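Each structure below is given as C-alpha cells.
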Structure I
Amino acid sequence: MRDIALQFISVLTNRGLQRVANLFVIVILARLMTIEDYGTYGLFVTTITLAAILGAMGMQEALAYLIGQKPEKAASYLTSAFLVLLPLCALAVSATIFWLGITTTLSP
C-alpha cells in the first residue's frame, strides 16, 4: 500500500511541476514573440495536441486492458497497435507540414 501511495505522490508532483513549467514557458514566449508569431505558435500547439488526442483513439487504454487479459499475446497486440498508429502519425505529420506551408505563404 505504501508503494502505491509513493507512486501517487510522485505522479501528482510530476504533473504539477509540468503545469508550472508550461506556465512559465507560455509567459516567456508571450514576452519574446510578436502577437502574430505567438498566435501562430498557439495554433500550431493546439493542432498538434488535438491530433495527438484524436490520433491515439484510446489505444493506450485498449492495450492496457488487452495485455492485462492475455499477457502472452502482448507482442501481437503491440505490433497491431503500431501498424494502426503508424499511418495515422504519417497523416498527422503530412497535414502539419501542409498547414505550415499554407500559413507561411499567407503571411505578408
Structure II
Amino acid sequence: MNIVIIILYIGNALKILPTLADNDYELVLAIDILEHFTKEDGVQFLTQLKRIASKAVLVSTPKEFISQEIEANPYENHRSWWKENELLENGFSQVLNNDISWVIVSHLE
C-alpha cells in the first residue's frame, strides 16, 4: 500500500518557500507563476525552488508579455516578462519545445 500525503500551502510563496527544508521535494513545478513576480522577486523565487528540490525544477512562463491586471486580486497581475537567456542565467539548463511558453528545467542531480 502506498500512502500519499498532500500538503497545500496558501499564501505568499516568497514567505513560505524559505520555511521549507532543503531538497525536500524531488520535483518542483511552477506553472505560469513566475510572471506574477517582479524580476527581483522572480530571481528569489527561482532560487528557492532550486533549493527545495532534490532532482529537478520545471518552470513555465509565457514567451510574450501578456498584460493582466485584476483589481479584485492583485496577485494575479503580471509583473514581469522573461527571456530565454534570463532563465538560463538563473540556473536552468534545458528549454523544452513549446510555442507559447518557455518551459525550462533545472536538473539538480
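Where a number appears in this text, it was derived from the coordinates with a stated rule and is not lab data. Note that the structure is a prediction, hence the values are computed from the model and not measured. Cβ atoms are built from the backbone, for glycine too; each structure is taken alone.
Below is a table of values for the structure above.
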item: Comparison of I, II by FRET efficiency 1/(1 + (r/R0)^6) of positions 8 and 96 (r between Cβ atoms, R0 = 41 Å, to 0.05) - largest value held by; result: II
item: At a computed 0.85 (FRET efficiency 1/(1 + (r/R0)^6) of positions 32 and 72 (r between Cβ atoms, R0 = 25 Å, to 0.05)), which of I, II; result: II
item: Given -6000 for helix-only ellipticity at 222 nm (-39500 (n - 2.57) for each DSSP H run of 4 or more, over all residues; to 500), calculated: source structure among I, II; result: II
item: Per Kirkwood radius over Cα pairs in Å, the highest-valued of structures I, II; result: I
item: Parent structure of the calculated result 1.2, given that distance in nm of label points 7 Å out along Cα→Cβ at positions 48 and 80 is the read-out and I, II the choices; result: II
